[in-house]
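Next up: the structures, one after another.
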Structure I
Amino acid sequence: MVDEIGYLPPSRAAANMVFQLVSRRYERGSIIVTSNKAFSEWGQVLGDDVLAAAILDRLLHHCDVVSINGPSYRLKDHVRPKGGEAMA
């Protein structure tokens, strides 16, 4: 599992390692990737549009994309100030 692609910008070496992981798993086994970034933003996130396209090409070929929209589950129990947003 690769969690939170795009949370922090990876180094060039780390982005290449993500490609190597995805490439080695491609058509051999499952991989789960989470991100709060749209696929169109991955080139910017990884610092290389070509690398991002190669990763996404392999990830999206035989995948099911699950898009979760709505309020954060982690913040569901936090008290909201009057007229404001949830406090962390």
Structure II
Amino acid sequence: MIFRQLFEPLSSTYTYLLGCEETGQAVLIDPVINSVDRDLAEISRLGLTLAYSLDTHIHADHITAALQLKTKVGSKIAMPAIERLPCADVGIEEGTLF
């Protein structure tokens, strides 16, 4: 497993990158729009492909990068199912595999 904690100074928030060394797939957790280029560069540097961006909740402290990432690299957007947001490709619920 590949793990990186990435800090975005303007909003003082963290994004987490998880990658699988076997499949080359990656997920960005709570990506920030100001850091899209940095995050995609790190994913590329590690030889990974972004499969999902996952927002753990609706953020008041920053704008999510999920839609921009989907547009740039075709990654899917995952969010808590309870929020029922139309932009989400996958609704995350405890105990559900995807």
Structure III
Amino acid sequence: MLRRLVDAGVALVGERGGPTEVALAAVPARLAVDLVDAGDGAVRVSARLEHDDAALTADASAVGLLGDPPHGLFVVNGARLTLVPFAQRLPER
């Protein structure tokens, strides 16, 4: 819905005292799970975020999930808040 608002010309603004620039990422992020042999017969499971926008990872002072269950995340870099939707819905589990 935010993408539709932005495409219609609605400006996203930050709250007073917070980031002054708000942007909606053009490309959704994808969540992936890595399974790695831990070397002792066990498997190490880790999650990672895949996104092409390097600005989202450079010097982020805050990162968090949006929604319950999460449907996206936010990244704060200086005065810029970027909202990033997930490409797929996360299972509630």
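When distance in nm of label points 7 Å out along Cα→Cβ at positions 11 and 67 is computed for each of I, II, III, which one produces 1.3?
II
Given that distance in nm of label points 7 Å out along Cα→Cβ at positions 35 and 75, derived from a single structure, equals 2.3, which label among I, II, III identifies that structure?
Structure I accounts for this read-out.
Using helix-only ellipticity at 222 nm (-39500 (n - 2.57) for each DSSP H run of 4 or more, over all residues; to 500) as the calculated read-out, with -1500 as its value, let me know the right label among I, II, III.
III
Determine which structure produced the value -0.40, -0.97 for log10 I(q)/I(0) by the Debye sum over Cα atoms at q = 0.11, 0.19 Å⁻¹, calculated from the coordinates; the candidates are I, II, III.
III
Quick note: the coordinates plus some simple rules give every number you see, no bench work behind them. Predicted model only: the values in this text are computed from it and were never measured. Cβ atoms are built from the backbone, for glycine too; each structure is taken alone.
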